[in-house]
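Below: a set of structures, written as structure tokens.
What follows draws every value from the coordinates through simple rules; no lab data is involved. If you're wondering where the values come from, they're calculated on a predicted model, not measured in any experiment. Cβ atoms are built from the backbone, for glycine too; each structure is taken alone.
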Structure I
Amino acid sequence: MEIHIPYGDSHLVCDLPDERVAGVLAPMAERAGGDEREIVLDALENPIGSPLLSELVRGKRRIVVITSDHTRPLPSHITLPLLLEEIRRGSPGAEITILIATGGHRAPTTEEIRTKFGSQIAGSERIVVHDSRNGASLVHMGRLPSGGDFSINKLAVEAELLVAEGFIEPHFFAGFSGGRKSILPGIAGYESVLANHCAEFIAHPKARTGILEGNPIHEDMLYAAEASHLAFILNVALDSQKKICDASAGHWNEAHLAGCAFVRDRSCVKASPADIVITSNGGYPLDQNIYQAVKGMTAAEATCREGGVIIIAAECRDGHGGEAFYRAFEKVRTPGDLMEEILLRGRDETQPDQWQIQIFARVLMHHPVIMVTSAPKDMVEALNMRWAPSLEKALAMAEGLLGDSKAKITVVPDGVATIVEP
């Protein structure tokens, strides 16, 4: 069996003996295509639980449109022109600000902005990059259900209408991305992000891929979206080629739930337990660093037998992706000790990157992880993983660790896009 694993802007290929493959877990094939632009237009013309956006903006001048940053594959060069056109149809003189929701990520570069939005928008529209650590740019909005202070970018508070675009995929602790996540963590203050991503919530059994109901992280996010008066969203789903295959628009929660239902229907697969699981982070931009690659590991975790080996292919052209994340094991050497230390921290003691470290430690406590990556070998090993130059070498290493050259293998080609259920 020849398998293709997304990697950077391309993919890796590996031949596996048919008799050893326990399963290939992938979202169902996309429905018969359609023009991406037409899919988005249809959603905007048929909003869910909301009037048309062109009607909502009438009589309003200051409009803020929240959009994703460079770490998300939302094709804003397609979606954003249609959103802006709809806004200006209802309010020709609207003063529109495009607010890039970075959460706690670094700011995108000028080139990343141009690539994501296209030269025309990048050169002609007012674009502001959210800085979660800049207190002067934030407005305090009260307290989250988690008890944490809640603040967001003042531009969103000052807007006469707040709109957001995003994309929906399975999310490893918020259930699904999109919708309310444009606010929290998207344009929230860093202290709010830390409170929402506390150790208690990350450890909650409902804070898992594909789960919304009873998920405390999601509940914080719902509160944030409502308190921020988010008025309208446009969310899309993407196929395996990063092309738009579905769109939902309208009320920030109702439209989001409709989009989540579509993604769930095509993304859910049954686990196929095996001693070796091969996965990826879906290629660029989601595999641009090791920090993000933890997401793909959680899909493998869901179908890997206890003590089994996880192999993840992630290009990681930007290296580790977070200094705190990278330094996690410098003083605490084992994943178990690190987890114990994190779980002792209260909600107001959350540290930068703690949530990613916590989930990463959870995976490492149960599975050796081998990473096929362009990131330096010493960087990978500093994070308690093993480095391999190819899938073939990684597979040989996994067989050696298990002492079994015939161990069964499950493949999850895109760990980010797949919901693996028991």
Structure II
Amino acid sequence: MDRNLNIGVVHYSCAPFVGGVEEVINQHTSLLHRMGQSVRLLAGMGEVYREDFPVRIEPLLGSKNSSISKSHEQVKSGDYGPLRRLTNRIFETLAEWADGMDVILAHNVLHMPFNLPLTLAIRRMASRSKGPVIVSWAHDSPYFHPNYPPYLDDHPWNVLRKTHRNIHYVTISESRRQLFSGICGGVPWRVIHNGVDPASILYLDERSIRLAQELDLFNRDLVVVQPSRITPRKNLELSIHIVRGIKLLGYNILFVLTGAYDPHEQRAISYYRRLKYWIKELGMEENIAVLAEYRFKDRKKLVPDRVFIRDLYLMADLLLMTSRDEGFGLPLLEAGLVKLPIACSEIPPFREMGKEVCFFRLEEHPLSIAGRIVEYLARSSTHQMFRNVMRKHVLEVICKKEILPFLGEIVAQRGRP
């Protein structure tokens, strides 16, 4: 799609109710809004907890509404009147709310038995020739369990295991896809995993999020950070060659050098220019970010502070320190505090405080050091899981690569004759 989408999200409840589906909905709506999409949320229980996009509470859509519960009992005794009336009322609410929408993401409500009129109303919306595309975003089903209530096999409850030819079906894992295909076969089930939003979990600063987006940080194979001032004793040319070595080993690496240089000191200026020359000469401009003169795309200058450095530690795979000389080495303690793996030169202050880190000698060849660092990270189980999460399960990446292309595709299909 070459335009932003109007996306509606429906569930029984939203914040402040706590639950796995509620958290997924909160993450999806927040991030899609942040990415410029027009988002609306409709729930039966909860609060209007956001001001930046519309949240609407309609009690009749809840899983504990007394009228809904009563209609469920009446259906079991053969009285379908209340079910039909409530379905009509919910359908009218949905149709009014969804006016102008491109797509509705119905989380769980087409497969769970908590509000049958809501299930039927959404299926009725899918039967219309006009209106938003309906996506069933399925997390769970009572039919997965061997002891589910027998009445769920009877009409009209068995609609919970029936697919609709106008509805697109998504679930959250391959194992869930196999289960849903077993009970609701006949249509392709698409897997789009749940994700995490590092910005909210790690409480990242807005500048950190912007930098991560501009440098494609979450998609990298490795992110290496070095919070060092740009002076010769920091031996930053070795860092550049080590990073190049890791790149030559096949890794999409990003090296972030945070320190500044003294613009009034001629020696520091010439050293900085020499580093920039090496970065360009080695073809590393896409792999090395020197923040001393970094400007965001809107031309605002980035000024790293303690919060920003902390965020880099939290988003990185490795702290690299190549100093020839140090009095102490505070970055090693900071990295250790947040469990960030460390590779550093084998100088006395680093030796004194470093435990289970990757040491290297200053006279070693950069390619040898690069190989040692890769091997060191491969032995770290926490690093492997961290990089797996950052590469595959960051929600922003999932939204960009999977959710939005999928929604754009099905909306475009609906628009064709």
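Please compute distance in nm of label points 7 Å out along Cα→Cβ at positions 168 and 200 for structures I, II and give me the label with the greatest value. Provide the component values of the computation, followed by the final result.
Values: I: 3.0; II: 2.3.
Answer by largest value of distance in nm of label points 7 Å out along Cα→Cβ at positions 168 and 200: I.
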Origin of the value 13.6, where mean count of other Cβ atoms within 10 Å over residues 48-55 was derived from one of I, II = II
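Using relative contact order in percent (Cα under 8 Å, 6 or more apart) as the calculated read-out, with 21 as its value, let me know the right label among I, II. Spell out each step's value before the answer.
Working: I: 21; II: 13.
This figure was derived from I.
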key: With helix-only ellipticity at 222 nm (-39500 (n - 2.57) for each DSSP H run of 4 or more, over all residues; to 500) derived as -9500, matching label from I, II   = I
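When percent of Cα pairs over 41 Å apart is calculated for each of the structures I, II, which structure yields the highest value?
II
Computing Rg/Rh (Cα atoms, Kirkwood Rh), for residues 120-311 alone for each of I, II, which one ends up highest? Present the calculation step by step, with values, prior to reporting the outcome.
On the way: I: 0.98; II: 1.24.
Going through I, II one by one, Rg/Rh (Cα atoms, Kirkwood Rh), for residues 120-311 alone is largest in II.
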note = From the coordinates of one of I, II, Rg and Dmax of the Cα atoms in Å, for residues 296-367 alone came out at 14.2, 44; that one is structure II
Origin of the derived value 17.8 (mean count of other Cβ atoms within 10 Å over residues 40-47; candidates I, II) = I
key: Comparison of I, II by distance in nm of label points 7 Å out along Cα→Cβ at positions 24 and 56 - largest value held by   = I
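For which of the structures I, II does the calculation of Rg and Dmax of the Cα atoms in Å, for residues 8-223 alone return 18.5, 62? Each step should come with its number before you reach the end.
On the way: I: 19.2, 66; II: 18.5, 62.
Of the options listed, only II reproduces it.
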